[in-house]
Structure 1
Amino acid sequence: MKVFALVAAAATLIAVAAPASAQFAKPEDAIKYRQSSLFVMGQHFGRVGAMASGRAPFDAKVAADNAEIVASMAKLPWAGFGPGTDKGTTKAKAEIWTEQAKFKDSSDKLIVESGKLAAAAKTGNLDAVKTAFAATAATCKACHDAFRAQ
């Protein structure tokens with residue numbers, strides 16, 4: 001039931017993601033939006049990671065459900081990096097706004113790799129999940145290294 005609620009919430013967020021950037025009343029709202037999106041994505045990615053690393057038993061359905069949420073959530077946070085969102089309570093580096101093409105490339109890679117993770121998880125094959133998880137994690141790390149302050 002929890003997974004269904006999370007999938008429903010993710011689907012709702014996806015439905016409003018495109019016009020979301022135009023709907024932020026204040027830069028702080030956009031920052032909260034992107035941080036929340038990244039938090040939810042990270043929680044579900046961690047669940048898949050626990051299975052991929054052997055810290056949790058592999059459950060093909062749980063892995064597929066969580067990987068699907070990751071793939072959906074990977075499309076959302078980027079609307080929250082608009083003008084004026086470089087200030088405030090954020091770990092975002094200035095390079096996000098000075099190297100926008102590189103940042104966009106990083107976000108696009110995450111979207112692609114998380115889609116591959118979802119597809120791998122649907123197969124129910126743990127080795128495929130491990131491979132796709134590692135590739136997705138590498139895109140996360142590369143983006144954090146370049147664009148996230150510690």
Structure 2
Amino acid sequence: MKTVVVDTKSIKRDWYVLDAADQTLGRLASKAAQVLIGKNKTAYSPNQDHGDYLIVINAEKIKLSGKKPEMKEYFRHSTYPGGAKFRSFKEQMELDPTKVIIHAIHGMVSKNARGRAIMRKLHVYSGTEHPHAAQQPKVITL
């Protein structure tokens with residue numbers, strides 16, 4: 001048996017749309033990461049980017065289970081001493097709900113040049129409208 005290595009020029013990338021309304025954040029993020037990385041394809045190899053483009057709509061309707069909406073915090077740092085900034089899940093949802101989904105998916109993707117290329121194929125929108133109708137995305141359900 002020979003191992004088949006797919007040429008990067010011959011990788012076919014599809015467009016998918018995923019509705020986040022009333023979905024749990026972690027389950028949605030893991031499914032989205034699999035599609036973006038390309039693990040759902042038969043020709044997957046970990047050193048190549050086989051992933052598809054993904055559009056996530058209704059980001060403002062995402063939910064968390066249990067006490068996580070009150071307890072979950074997002075951390076960032078200004079790089080100055082004492083510059084730690086914390087933001088709760090509810091505050092982040094009020095400011096920009098798309099960043100909640102981007103942050104969750106980014107945590108499931110490798111942190112290198114290939115991971116950055118994978119994240120460029122992700123498009124998250126807080127409403128039901130998106131400007132990618134010309135790509136004729138297929139609907140994915142969880």
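Any idea which of 1, 2 comes out highest on Rg/Rh (Cα atoms, Kirkwood Rh)? If you can, show how the numbers build up before the last one.
Working: 1: 0.98; 2: 1.02.
Across 1, 2, Rg/Rh (Cα atoms, Kirkwood Rh) peaks for 2.
As an exercise: distance in nm of label points 7 Å out along Cα→Cβ at positions 51 and 67, calculated from one structure in 1, 2, equals 3.3. Which structure is it?
Comparing all candidates, it corresponds to 2.
For structures 1, 2, which has the highest computed value of relative contact order in percent (Cα under 8 Å, 6 or more apart)?
Working: 1: 28; 2: 33.
Looking at the calculated values, the largest one is 2.
For which of 1, 2 does helix-only ellipticity at 222 nm (-39500 (n - 2.57) for each DSSP H run of 4 or more, over all residues; to 500), calculated from the coordinates, equal -8000? Don't jump to the answer; show the numbers that get you there.
Working: 1: -25500; 2: -8000.
Matching structure: 2.
Here, each number is a calculation from the coordinates, and none is a lab measurement. Remember, predicted model here, so these are calculated numbers, not experimental data. Cβ atoms are built from the backbone, for glycine too; each structure is taken alone.
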